[in-house]
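A short reminder: the numbers here are calculations on the coordinates, not readings from a lab. Quantities reported herein were computed from a predicted structural model and do not represent experimental measurements. Cβ atoms are built from the backbone, for glycine too; each structure is taken alone.
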Structure P
Amino acid sequence: MKNLWLLDRLLRIVLSEILFIIGYFWLWWMLQILVFVFAVVFLLTRIIWFCLLYKPFWFDTLKNEKVLGKIYKIWFVILVLLIAWFVSYYSNFFTKKFFLEDYNKMNNYYKQTLFNTWKDKRAESISNYDMLFLEYKIFSDKYIAYHPYVLKNDTKLNSDLVNMWVMINGLKEQVYTWDLPKVHLEFEKIRPIFQDILKRNNFSMLAVSLVDFHDVMEKVIDAADKKDVSWVQTAYLEADEKLKAVEIEANDDEIKAIRKSLDDLKSLAESKKLDEMPAKAAELKSNFVKVYLKRG
């Protein structure tokens, strides 16, 4: 028995298509499966021309069957393709956008905590840590339970989020009572996990490149603080390559200031001006922090 006329069948194709795309890009786990089931049901009812829900009400849209001209069928195919492109494109865009907004909201407190522990500012460190604690809990709870399209293939995400929560949660007493520069080093251990999440999910290459550069920049700074000329020169080679990756993504005045500080530090090492190296290393760190706090 058939009870669906042409327009009804065409609308079911569109609904099925939209549900598939919404489920694919926006939903995860049981809710995604449920939406896929509805999409399949709409598609199957279109194929067999029969809707079971119509039967108890003796509803039969097939009675109104009219043959649409070929031109209308062509336009319908075009409409289906346009819907697929439009919904898929913007779903991809906005799932990434919403994740980055959530990430940046939380990450801003992480960066500020990192910065203030480095500067040995207790009150500011505690204030930003407390906000990081709250925002990270919200962030991790959400993305452990929900994997949108942009994260759907990340099998390590949940374990990374849990590991970072353990690390952040475990640093509370240290932020309140320990030597803050040492606590800063503990917070630095969280950064590579953030970095790996961004990398494997193809996010902001500038942010990823800045983090990559930071890790080797710290080697240069440490060597300069110890006035170790050969170590500065060796670490510079690696830092130079990492900074080039940053410069590919952006090379404005702020990035150029980082480059100048790094190159000046190398020149001081070559000239054996040992006493000037720590100050230049601090300048390099300061220039990097300015960029990272705004764009990292």
Structure Q
Amino acid sequence: MKQKSPMPFFFAGEQISGFQLIRPLRVRDCSECWYALSRENRTPVAVKFLRPEHPRIAQFYAMAEFLQSAPSPFLIRVFDCGETVSGLPYAVMEYAGGGTLRRYLSDHGKLSLAESVQLLHDMLCGLAVLHAHGIVHRDVKPENIWLTTDGDFRLGDFGLVRLPGYPEERGKIFGTASCMSPEQARDSTSVDGRSDLYSLAVVLFEALTGERLRPKGSFSEIIRFILADRSAPPVDRLKAVATEKPARLLARMLEPLPELRPRSAAEALAELDAMELPKRN
């Protein structure tokens, strides 16, 4: 039997802390995100709320405060955070009106090479800032990459980030199985930034080819597939849709062993910037 989607805690038209809720964007068991308008100037924003039983409220506030001053235009900006009168934590964020990369790929099939290069560049820039502060995203996927109305890319949804100073129980496995690295499929609490590079390369494979790297299935089925998979990175498949150098960079990012990948997002970005690649118009 198909599980019922959770009901929103709020209702359309409700006014909370300087903004008016218009429609829900995502509703989950312990959180929900709304499209809203500023009551002062009617500027569109996205507002994320957590339920009191959410297990990561402290990390939510810490990440919201980081994103208010994060020196990167490629991370979804946070304008404000606080608590509603009913005690629910919230963050007011930039609204990316172009929708998610998942929706774009569903509508268009894939990106051009120039668009894919831009996507790779922008996400590496954003990840480099996170990793420089000891933050690992742990859920890089098309659903968490947003497009602005101008077609720029933003990395968002930081609900699963690993933050320095917040200990975690070892051995837990969480994230999105279809995009996670092999080491995240073994222990999601012990990964470093190289795991995000793997996930980003999975996203780029789909963006370039229009095909998903892994077969569909339940969370546990995909985890078993990842742990049993011994195939080499699909460099020939990537070469067929991209030029030699970016294909080899993505293949290195898809190496099953972290030590065979670029050492950091900054290193991968420097390698990408040194290539002569087509620019997006």
Review point. Of structures P, Q, which gives 24 when percent of Cα pairs over 32 Å apart is computed from the coordinates?
Key: Q
Exercise for review: Taking mean count of other Cβ atoms within 10 Å over residues 37-44 as the quantity of interest, name the structure among P, Q where it is greatest.
Suggested key: P
**Study point:** Label whose coordinates, when mean count of other Cβ atoms within 10 Å over residues 141-148 is calculated, return 15.5 (choices P, Q)
**Key:** P
Check your understanding: -27000 is what came out when helix-only ellipticity at 222 nm (-39500 (n - 2.57) for each DSSP H run of 4 or more, over all residues; to 500) was calculated for one structure; which of P, Q is it?
Key -> P
